[in-house]
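A short reminder: the numbers here are calculations on the coordinates, not readings from a lab. Quick caveat, the model's predicted, so the values are computed rather than measured. Cβ atoms are built from the backbone, for glycine too; each structure is taken alone.
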Structure 1
Amino acid sequence: MRLGLLGMIATPAQGNTVPADVDWCADNGCYGDGYPGDDAFLSWLGQRAEHAARCFFVVAPDVVCDAPATLERSAPMLPRIRAAGFPAALVAQNGLEDLSVPWDTFDVLFIGGDTVWKLGPAARSLAIEAKARGKRVHMGRVNSLRRLRYAQTIGCCSADGTFLAFGPDTNLPAVLGWQRAVAAPALFDWAVA
């Protein structure tokens, strides 16, 4: 991470700190049922304000695999995340392709949803549209070279996964090899600093 080869994802439930010289992003913890609530999440972000310039995005609260509920849940938080000085990310969940996407309210489209949806034509179309609108695109749960190649193909500029967390000494060379294989500029992983 300190060499700029990997970024870091921090969540309120992890309890880790953001090192001064590491690029990072903030996830909300909703996927693992660790979201502390809107005000506590913003307070947690505020404690990391000195690192805002190196933060690629902060994920607004979402509801796994449910785009309408995600839009409702994230709508009040996206402007609050931006007002705190961080780029805001909207999680694309199953069904977002059938809804009106509030493109002007966020900076990064985070491809979430279940595996079938995230690897299907709807998520791909949303990623392409996001890029056309000048948004960065990130994909979650990328734990193989094949998935990283796919993420890059649809326009993702970053990705995360848990692969490195399970046997970091063994898996770090593999992850760095994936990056070289796709010439990826940064791969976020659930790394604890």
Structure 2
Amino acid sequence: MCKGLHLHRGVAPVIANLILIAIAVVGGTIISLYSNEIIASAQISGSPSIELLEILGYDATDSQELRHHDDQFLETYSGGLNDGIKNAGERVTVYVTNHSVEKVVINELRFAGTVYTFAQNQGILWPYFLNMAPARGEYSILLEAPDKLLDSSNPFIEAGQTVTLVIGLDDTIKIGRDGQVKITTNHGAVFLGTTKIGDQKS
């Protein structure tokens, strides 16, 4: 037997495992506390907003009376003349539902490539030939048939609400032509739909 030879015994496997588990628990606790502190101190401005508008249908028929989203007719001469063409100033209706949990404000409405202006502070839908809201190049938000319009300075749709957009055509559009509807909200969300002049879809 050699003199000066020292034998070293290793740590028992059970104790080694216990030490590793203890290190993992302590490390995980420290990381968890640090993460919670960072999250708690973070400055969050506003709240996330998820907007969802659905374009349900439309009435772009060449008729004197257009239809509301609940299939009722609007006021007499709400649509224009039944003369085989949709002239400038005549109207088209588009049905929209807000599936969001909050009110959605419309920032821009385009129809067939043209931007339309919201006709402010209305209340009642008038016959198209009186040149009242919505007149040529304007749109209104119809809440109830036959003539109840949104009376506001801003165009909005309440959460869960279905409305009818009444659009006063800015240009004459031939029967059979497609007209894209593009709604942009205040938060920048964009929703698209397509109509066909002369048709109705509910």
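If distance in nm of label points 7 Å out along Cα→Cβ at positions 30 and 110 comes out at 0.8 when worked out from the coordinates, which of 1, 2 was used? Working through the options, I get structure 1.
1, 2: which one has relative contact order in percent (Cα under 8 Å, 6 or more apart), as calculated, at 19? The correct label is 1.
In terms of FRET efficiency 1/(1 + (r/R0)^6) of positions 78 and 102 (r between Cβ atoms, R0 = 25 Å, to 0.05), the structure with the greatest value among 1, 2 is 1.
Upon calculation of helix-only ellipticity at 222 nm (-39500 (n - 2.57) for each DSSP H run of 4 or more, over all residues; to 500) from the atomic coordinates, which of the structures 1, 2 produces -9500? All intermediate terms of the calculation are to be shown ahead of the outcome.
On the way: 1: -9500; 2: -5000.
The structure behind it is 1.
The value 0.93 for Rg/Rh (Cα atoms, Kirkwood Rh) was derived from one model only; which of 1, 2 is it? Source structure for this number: 1. Looking across 1, 2, the calculation of FRET efficiency 1/(1 + (r/R0)^6) of positions 14 and 150 (r between Cβ atoms, R0 = 25 Å, to 0.05) that yields 0.00 traces back to 2.
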